[in-house]
Every structure is written in structure tokens, then in C-alpha cells.
Structure I
Amino acid sequence: MDASAVTNAASERLVRELDWNLLRTFVVLAESHSVTEAAAKLRLAQPSVSTALKKLESRLEKKLIERSPGHYRLTRAGEMLYREAVDIQGSIFRLTTAMRDVTDEVQGHVKIAVASHVICPVFDDALAEFHAIHPKATLSIDVDTSRETIAAVTARSASFAICLVRERNPKLEYRRLYREAFGLFCGPTHPLFGKTELARNDLAGHSSVSFATDRLHDVLRPVTLMRAEADLGDRIVGTSSHLEEVRRMIIAGLGIGPLPVHVAQRDVEAGLLWHLPPYDKMPEIDVHVVWNPRAKLNRAEESLLGGLLDRIDTIPIEQRTYG
């Protein structure tokens, strides 16, 4: 038997024998930092996940994950399998789209992955118009970290995402939805609350809370620099990936923290937050719409995403800049 025949026979055997559940488990393993973390996400016992990994490695005759105390990373074969498995997972998620009912009335479902506390009138208007035109279409919005929302779009389990962007994946499409200015705030029990005529150096030495992505090498780098200029850099006592929890810690008095100015405005007016210096030249962060051009969208998804992109094209960024 020649080499090509051997290869074809091996491929056919793999197609017959490979269990999709093994690939699904591997995707979660690849997106985790340990087998224990993956097991928790899958709600399975750790030995079951380890056994699934060994079974997959045996079927493929390749080592997929290198594991040792303090060390956990994909091999080259594992990285390649992860990319392919994500595509397969996306195809399965989108399979029902191929079976959609061909009628004049749009009745599909749209699943949006949104970073925590997106406040944007342009997005709200697009949702309102979409529902008015297609009242039988359904919608779900999942709130997660920006990293996880992009992962959902990559896997084609979300129609599109609205989130912060650190690094651009060449397989995805990006469009800036709006820009928001970040300021520093404190809560009612903080010693600076209610004080006027404050200068930036009045913040020096105070503890702070912030976002998990508030680092020099991450998406909130401008916010990191703002905190550093206020001499708050080394005293972070609380962090979260969700804006609501950062807000909670600021109001509770744990420390000074950054928030989008337009998001915090209502709490300022209610006496829950106090805006601190700097009052001008505040760092601005872009929030993007992200979608996967390889995903097969149903008509409801196409309509909502198209309507949102049309607004981005016709409304100047100055009118989509808040705070």
C-alpha cells in the first residue's frame, strides 16, 4: 500500500472513531490554565477530563498539552488542533442556521456577547429599530470579559461582540462603536469625597481599585498611566474584570478607582461617587463591534449587525464619544 493510501486509511479511521465530545473537552482545556480549571468549567471530575485528554492524544498519536508542576501549555500539535477544533465547534453551533425557515418574515435568534456595562445610545437605537422591524426575532445578550466575548465570536457561538480590543485577530472584523473617557472616582466614605479644588497630587498615597486589564501591556494602558501619574500605581487593593464590581469597591470605600465618566455620571448625581482629578485630558478608550466573517449568519443577525454598522458609518465619531 502506497503512502497516500495509508494516509487516507488513517484519516478515514479517525473520522469514524473520533468523538466530538473529546474535541469539545479539548477546546475548554486549551482555553484554561489547568486541568482543574477546565474540569470546573465543564462541571466534570478532574480524572474524567484527564482521561479524555489522554484518549484524544492516543487517538491522534500526538502530545497535545505539556503538563508539569507550575507548567501547562499547548504543544505545537495542540495549538493546531485547537484552531481546527474551534472552527468545528463554530460549524456545529451554526448548523441550525443552514436549516433556517425560508420565509419573508425574519424569525431568527441573535446572540450578542457584551463586555461589562456597555452604555451607548447608538447601540440602544439599533436594538430598538431592529425589534420594531423584526418583532418575531429573538435576542440574548451575554455579559463577560472582553477576552471571553472575543473568544465567543472566534468560536462562532456569538453573533457578534461589543468589547474592548487589545490585539486584533486577522480572522475577525473590527469596527469602533464608541469612545469613552475614563476618570478617577471615590466613594462617600473616602476622605477626598466632596472636596473641591483638588489637584492631582492630592491623590498621592491613597489606595486604589481597578480593572484586571489595568496594566501597562494591556488594553487599559492609558488608565494605568493616569493612575501612575496620580501616584496610585503600587497600591491596588481590589481588582475585577467587571465594571459593576469595580464600581462596587469604589463606592464601598476600598480606594480610588477608574470608571467611564458617562457611566459614573448618574452615581455622581446621586451622591454615590465623587469625581477626582484629572478633570481634563482624561484617557480615552475605544469600544468595538467584533464579528467573524466566516460565520454563517441568519437573517436576524445580518439585519442587526448591518443596522449597527450603518449607524457607525453615518454618525461621526465625535457624536459617538462620551464623557
Structure II
Amino acid sequence: MSIPKISVIVPVYNVEQYLDRCIESITNQTLRDIEIILVDDKSPDKSPQKCDDWAKRDKRIKVIHKSINEGLGFARNTGLENAIGEYVTFVDSDDWIDLNMYSDLYLQCKKYNADIIYSGLKRIDDSEHISFLPHPQKHSIYQGCKVQTILLPNIIASEPHIKEDRLIQVSVDTCLFQKSIIDRWNIRFRSEREIISEDLFFHIDYLPHVHTAIVSPQHYYFYYYNEQSLSSVVRTDRFEKYKVLHAELTKKSSSAQMQQRIDRILIGYTRSYLKKIISFPIPYKNKILLFSQICNDPIWNYVSKQYPVNDMFYIHKIIYKLISNGHSRLLFILFNILCKLR
């Protein structure tokens, strides 16, 4: 049996209106020597039938129908257990990719004998407006200890003085991973139902085994930002999940530098969450209560003892000081003003 150059794993759940667009972008890749693994996570719509129809049209497609729904992370794991490619990557089934993505990334991996390559994300909304998520503009190669001391911290979060919370997007969808490393070290995704940011944990488990990593400045991946779907979701438990994420990442911390980036994740996610609360379709008093609970949480006493607050980007510093000093009402007013200025 010949080994395909890349295995593309696509978890599928409740995406019948987007699935064709996604699969077409994969089957039409200029790199033809790929296998495509569609993992039906017991989808309740017509997606399972669509997957089977695509498999009849393209012999490179393999369909796996799961008997129970377990979520994105475990669906990806099912794909990993069935993939046989030299490299492996992932596509979310409501997104799509540039037709040259895999040929370009694979050629770079072979040229530099790389174990992983990162590329950028383009976000597209319902009005078809495209924005480029933060990503390095220069081609970079990391080898040996620099993978752990430079690349990994930047995958976790940015340094305190930088405006963007993360300069390299953590999504596994933009990468190629060496399948032999995944197999040798039995690297798998954690369930997003237990802990958020499962992609980040995958990188943290994978990168210690990497000798050469590439960051490509190109943006090949189209991430579909469904504003209508997102605006209807009210997640009042998000801050608690961020604290769990912070605690789990802290267990993996191996240096003061890494802990600093882990603290920044909590700060950045919390700041973004507070901004989102302003637009929640919930009563005013509930919003104020959420702000108060977050600002008065004892975790800020722990973070403030070690995080270089004075080095922060100026607006981030102002917001953080309001949070950590418990000024929830002032913070609420500030975010209302910022949201109106957008």
C-alpha cells in the first residue's frame, strides 16, 4: 500500500450546508497524493449521507461513522487512529482552504526536513468580509532548543508588551504534523468538553519532539466566522473554564517564561470575554454580576504577584488593573464605551 503524502482529517457534525464547500476545497488541491478522512461524529443532519456520496465520487476519501457523538477532539483522534499519511492535518467542516495549501506546505517540509509547519488564518464572516488573523510576516525556521525556547512560548501567548495576545495562531488546521512523531509518542487531543483550547495542548505535547519547525507567512486557511450562530450563544461559565485551562497549563509549565505566557492567556481571554458580555442578550444586572464575580476572583492575587503588569501594552494594563483591583463597575463602563467606539 502506497503512503499518501498527507492525511487530511475532517470531523463532521451538523454542517450539511457547508460540507460540500469544505470537501471541494480539499479534493481540488493541487497536491493530489492525499487521503481524506471524514469522521462523522454521529451527526443528526444529512451530513453522514453527504460524506458517503463524496466517498463514491473520490477514491481518496475514507468515511468513518462514529456510533456516539464525542465532540471535535475525539473525532480528530478517531481520524489519527486511521490515518496513514506521511504528514497529517485537519480541516473543520464549515471552513475551507486555498487550493495550493498542501502542495506549498509539503514542499517546504521536504525542503527543510521539517517536523511541523505553521501557516496563517483568514477569517471570513457572513458578509464575506475577509480579515487576516495575526501571523508572522517573515518565513522562519526553528531548530533544536529554539523550538522550545522561542517557538513554543509564542504559540502559547505573546510577550506582555505586545498588543496581540498571540502572534502565531494555535489552530492545528493551519499546520502539517509529522505522523511518525504522533504515533511514536501517542499524541492525542483532549476533549473540548473537559477543557477548552484542545489545540494548544496538542502543540504543547507535540513540540518537545520536534527538531525542525517552519513558520510560513502565507495565509491559506479560510476560517468561517458565523456571526449569527455566535451571537445566539450565551456562555456564562466561560471564566471558570479559563481558570481550569490556566491551572492545567500551569501543571505543564517548565520555566518562568512559559508561566508568564500562560498567565497572559488567562488575562487575554478574560479581557475578550468581558467585552463579549456587553453584547450578551441578558439583563443588565446579570452582566454587572458577571463583571463583579470575575474582578473579585482570588486568582488575580496569584497572577499579579508574578506577572510584569508594568510591561503590558498600555490599554491592556489599564484594563488589567481595573480587573485585579476589583473595579467592576468602572470596567463595565469602560467596555461599554469601547464597544460603542468600534
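Couple of notes before you dig in:
- Per FRET efficiency 1/(1 + (r/R0)^6) of positions 135 and 223 (r between Cβ atoms, R0 = 30 Å, to 0.05), the highest-valued of structures I, II: II
- Relative contact order in percent (Cα under 8 Å, 6 or more apart) from the coordinates reads 17; which among I, II: II
- Computed 17.7 for mean projected area of the Cα convex hull in nm² - originating structure among I, II: II
- Structures I, II, by distance in nm of label points 7 Å out along Cα→Cβ at positions 175 and 191: label with the highest value: I
Every number here is computed from the coordinates shown, using simple stated rules; none is lab data. Just so you know, these numbers come straight off a predicted model, no measurement behind them. Cβ atoms are built from the backbone, for glycine too; each structure is taken alone.
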